[in-house]
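Read the figures in this text as sums done on the coordinates, not as results from a lab. Keep in mind the model is a prediction, meaning the values are calculated, not measured. Cβ atoms are built from the backbone, for glycine too; each structure is taken alone.
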Structure I
Amino acid sequence: MRLFPILVSIAVAIAIYFFVMERDLLKSFSANAEVEVATVEETLERSDSVSVVAQHSIEQDVQSGIILRGRTEAARRVDVRAQTSSLVISEPLRKGTLVEQDQLLCSLDAGIRSAQLAEAKARLADADISATNAADLAERGFGPETAVVSKQAGLRAAQSGVMQIEQEITRLEIRAPFAGLLETDSAELGTLMQPGSLCATVIDLKTVKLVGFATETDINRIELGAFAGADLVSGKRVLGTVTFLSRSSDPVTRTFRVEITVDNADLSIRDGETAEIGIALAGEKGHLLPQHVLTLNTNGTLGVRVAENGIAHFMPITILRDGPEGIWLAGLPKVVDVITVGLEFTVEGSKIDATIEGAE
């Protein structure tokens, strides 16, 4: 019966020893127990949250642009045609020939026009003398004023006849309206030309237009004078500026014509080449994010989900452009945490446990 009191005394002594001599050790055991309890409580609280990964994104300047499919066109293209009837008496110029402004393309036979001009000049001389005599007689009182008016009318008719013949003779030489390249042979020797008959086709390739067609949504984003460039099917890359924006759409495609003027002094660009045209837009700001962050809300609106204070929220966006490095989005705050991993397990208002990547 004495063994039990002895054991109790030993236990009390050990307890007193630890309480007095090993107080720090007891405190450490107590602290560890509290940490374990807190960890368990935190785990229980987080058991209802979805673990996600979010990318910390800061708004940046976006060098955006619009890509159009198009072609090259000569700045000017004119079908030079005859204005009178006659036979061609000049040797033809072959297509591909470079011609200067006012260079002779087709020379026509004058025929009887020289004789007609001589006759018209003789009539003019006779009318001039008659008008002078009538005026002199009327001044001295020997002729009526009506005779003076009649002779003056005859003189003006004779002058008009001479001018008409002279103008007709100038039409016998058909000249280039501007410096350019012959796209066709000029009219062959001996060809009978009628008013409207084709002498030659001249194109001006020293300046070339890049012609593309923009959609209804893109046309309002393009500005006159905007910097533009194009990759031609030949492999050549050219640069220019936007010089024309159509105000009327094509009735079939509902697209708008866009023209970019490009220098072509070396004539290396051909008329009608296929071109991929890039037009720079005014500076915009956006976020560069992976393409898989895009999602739809219950209304079918395109957007992303962001992490805010442990809650997932949907934000609508506008796509600026995409590329191999990702997709540029507008419509988000300047600084935002966009959910990139675990997106499919969240809905609007979901509790999340977000690991932020890219935060400083």
Structure II
Amino acid sequence: MNLTKHLYPTILAGGVGSRLWPRSRKSAPKQFLDLTGNGRSMLQEAYDRMLPLVPPDQIYVITNREYVETVRQQLPDLPETNIVGEPAARGSAAAIGLGAIHLQKRDADAVMAVLTADHLIRKPETLRQALVGAAELAQSGELITLGIEPSYPETGYGYIEMGEPIGVFNGLEARRVRRFREKPDLTTAQSFLEAGNYVWNSGMFIWRVDVIMAQFRQFMPQLYTALVALQNALGTPEEAQAFDAYWMPLQGNTTIDYGVMEKAKRVAVFPVDLGWNDIGSWAALLEVLPKDEDGNVVHARHLHHESNNVLVFSKDRLIATIGLQDMIIVDTDDVVLVMPADRAQDVKKIIQALKENQMHNYLE
């Protein structure tokens, strides 16, 4: 059986990526930026990773309606009908559901691989291997996630507690998911690492489309009703009216983890080493990007005296540093951000202050 014939990588490319402000903004979120310096945006890299596996017309991108044109420009070989724009963000469960109804309309046997547009993956061949193995396991009706083998006690990720092995698929072992665990404190994260049966929750999922629709029907009936109504209207003159009637009233921003995965009975995980990082902050970039001989990550003209482990970004300006250690400097057209690397999570406090002071132009 050709497992990739019905496999549809579906890349989630909504969101604003505010923790990478001031580069990532509403008009140019992080998934559309070249953050690694290799000339390709995060979205383009996510797309490139799938091309050895399936042809472009089997790849879908779910994004916000305002970014559809950006996706078209960045992925000119992707059929325009494969770019799905949400009229408003309603959480990852709704975004995945929107992708699912498009796939179901196209192929009753579709297997959906939910991927993200803003993760760094250094071992793409392992990801492709896992997707083929997961597509095989998905035939039996399992909901599958990819778990990242943890290398240190990270407190910024959710974890998955693994149970007994289910079998080997395409050379990779799948295990039963016992439960999903929220982001832990350091002591708990350390205990997860020592236990040996916990993996990081990557936010990547594989399932048959009819199976995930049945889960929506059981656990998220309001979303399911909306999706069925929308599916009937797709491609008809009533489509815009249907989105107004059924999509816009959807409540909250429910994640697929909370809405379905934590409640479902048949959930499996492939523990994998993908060379993965979710690039959730400037500190993450400082950690994972190649450093020069002085230990600095430099995407700028940079002169320094005794500066080490510094991330410097500037498009135009010369940045000169003296005696800096473990710092981040980001210079854009209208903002200069300077902070210690271990305070990178506090970018959200600056964003909050900008909102409170009506300085929204710096967020646009």
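Structures I, II were shown, and Rg/Rh (Cα atoms, Kirkwood Rh), for residues 118-165 alone at 1.07 was computed from I. Here FRET efficiency 1/(1 + (r/R0)^6) of positions 222 and 294 (r between Cβ atoms, R0 = 35 Å, to 0.05) was calculated and came to 0.05; which of the structures I, II was it taken from? Answer by label: II. Among candidates I, II, the computation of relative contact order in percent (Cα under 8 Å, 6 or more apart) that gave 26 used structure I.
Between structures I, II, the calculation of Cα Rg over 2.2 N^0.38 Å yields its largest number for I. Look at FRET efficiency 1/(1 + (r/R0)^6) of positions 142 and 158 (r between Cβ atoms, R0 = 25 Å, to 0.05) for each of I, II: the largest one is in II.
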